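Novice: Next up: some structures, all given as structure tokens.
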Structure P
Amino acid sequence: MSLGHDPLFALLGGLEVPYGVSELNYAGAIAGEAVEVLKGPITSMPLLARAEIVLEGWIYPGDTYPEGPYGEFHGYYSAAEAPQPVIHVERVLHRREPILLGSPPGRPPHDYSYWVSILRSAVVFDALVDAGVPDVQAVWQHECGGARMLLVVSIKQRYPGHARQAGHVAAQCRGGAQVGRYVIVVDEDIDPTDLEQVMWAVATRSDPIRDIDFIERAWGSQVDPQHVTLPDGGLMNSRAIIDACRPYEFRHVFPHTVGASPELLARTRVKWASLLAGDA
């Protein structure tokens, strides 16, 4: 067990690193250099050389002890106290006066949601591109959903069904599947990080009967705050995919958005720069 290490490992600990890829290798690729490790004197496993504290020991099958509940990423306490594996510590390695960096969970947004929203958004973006979904403009896992439960994808529509394809892939790819709840797909003129714009698109471009798809028995978790209401205890849940894009078949006759064009706004900023200097 590594305690008090490079914040990069805290970032990767809650990220969907691809199956079969070592988190140490992944961290080294991001940092641009190999992660320094030591061979554990007890377990022979790689230990982070720059960690503040490292505990070495063993976990034996069936050896558990009641633990929890814990505060979780979504702002609620997780499932009730439950038996968890016990580690029998045989050796403690530590620096003199070790420093531990904490990130206590709470109602989002909080420390964890700020960084994991960025990373998980990038993971979902890459998954959409790798799956062959074209013209993905941006992806954002919203902090208010704990960076899992409210996912917005912006696309430039290219063909019938494009928005539904993007929504379903985002809902079921590795970075978007577990404990997901809502996926909203919007056009390229909507900033997916701005909930005001996103909900405006939902309110004006989607029809509840026509534009909301549901997925049942998706990948859930017992840390889902609704696990007590679900028949399987939260191991599976449902998803809503909201197509908040202009209907593809009516996109050419759909009403235009009120407002000045980006070109006019740009010219105005240049012309009146002296008066708008302090305008964000």
Structure Q
Amino acid sequence: MIPIKNELAKDPAINVKLLIDTNIYLDFYRSKKDSIQLLSELAKHFDKIILTDQIVQEFERNREVVINVMKKSFESESNLQYISSAYLQNLPEFSYLLESLKDYNEKRKLVIGAIEIILETPEKDPIYSFFTDMIREFTKKDAILNTTNEIIDKAHKRKLIGNPPTSSNFSIGDEINWEIILANVKDNIIIIGRDNTYTNNFSFLKRDFHSKTGRFILKQTNSITEALKEIGVSTSKELEDIEKKMLVELNNYNDFWKHQTKGENDQIVK
């Protein structure tokens, strides 16, 4: 076990950067509108974020997967069925019900249409707009960390050996992303992620990162506001409360939908 001495790990001469897992960005599609304020806060600190071409590609391709799963779930759960009979149709109350159902179905179509607009015109999507703004800023500074053939070779080897982080399917996205970090990052880092590949293998990743870079992983957290505090950014109680509610919503979201449709994680490719 590598001891992390506070005076070394938090040396003011050494920067601390935030490595944000792709699923953290995608989680905003599973949350309420208020959570967008967290992205607004992150936008003030692009210089503290690590962005790789692998994260960019993961977000671009899986954004559509997440929204389509949401659309499919909504269509299924909101599809109200009713049983009619000749006798019931004689009741005035039944005619009122049919009118209400007609209005409901019209509103339901509007919601489905709004989801389709977000899919077809990403520029109307505030989450996508945040991400493209971040890419634009990083591109200006040539700060996106890129994949190379050597990194792909190392990622394949990591996959074959079984060293974490390991993608849960046939792909090597997590492995590529980690090899990019090891090859390029010379700062201490904080990982913001909810993926089991980080949480279940944190001790290994700390040792691996330190042995390859000489730097430290100071923390792994699922909280953006907690990570920002660690790098000296003060956040409001309102923003912290918004994130706490968001994390509860995400747990409820996963618990509710996991039995309704095929799990998103089975479709998301890293």
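Novice: Once relative contact order in percent (Cα under 8 Å, 6 or more apart) is calculated for all of P, Q, which comes out largest?
Specialist: Structure Q comes out on top.
Novice: Of structures P, Q, which gives 9.9 when mean count of other Cβ atoms within 10 Å over residues 61-68 is computed from the coordinates?
Specialist: So the calculation was done on P.
Novice: For structures P, Q, which has the highest computed value of distance in nm of label points 7 Å out along Cα→Cβ at positions 85 and 149?
Specialist: Once distance in nm of label points 7 Å out along Cα→Cβ at positions 85 and 149 is tallied for P, Q, the winner is Q.
Novice: If mean count of other Cβ atoms within 10 Å over residues 21-28 is calculated from each of P, Q, which structure is the one that comes out at 22.0?
Specialist: Considering all the candidates, the number was obtained from Q.
Novice: For structures P, Q, which has the highest computed value of mean count of other Cβ atoms within 10 Å over residues 53-60?
Specialist: Q
Novice: 22.5, 81 is what came out when Rg and Dmax of the Cα atoms in Å was calculated for one structure; which of P, Q is it?
Specialist: Going through each structure in turn, the value belongs to Q.
Novice: So helix-only ellipticity at 222 nm (-39500 (n - 2.57) for each DSSP H run of 4 or more, over all residues; to 500), computed for just one structure, reads -18000; which one of P, Q is that?
Specialist: Q
Novice: Tell me which of P, Q gives 67, 21, 10 when you compute Cα extents along the principal axes in Å, for residues 45-100 alone.
Specialist: Attributed to the structure labelled Q.
We did not get these values from a lab; they are worked out from the coordinates using the rules stated. Values in this document were obtained by computation on a predicted structure and should not be read as measured data. Cβ atoms are built from the backbone, for glycine too; each structure is taken alone.
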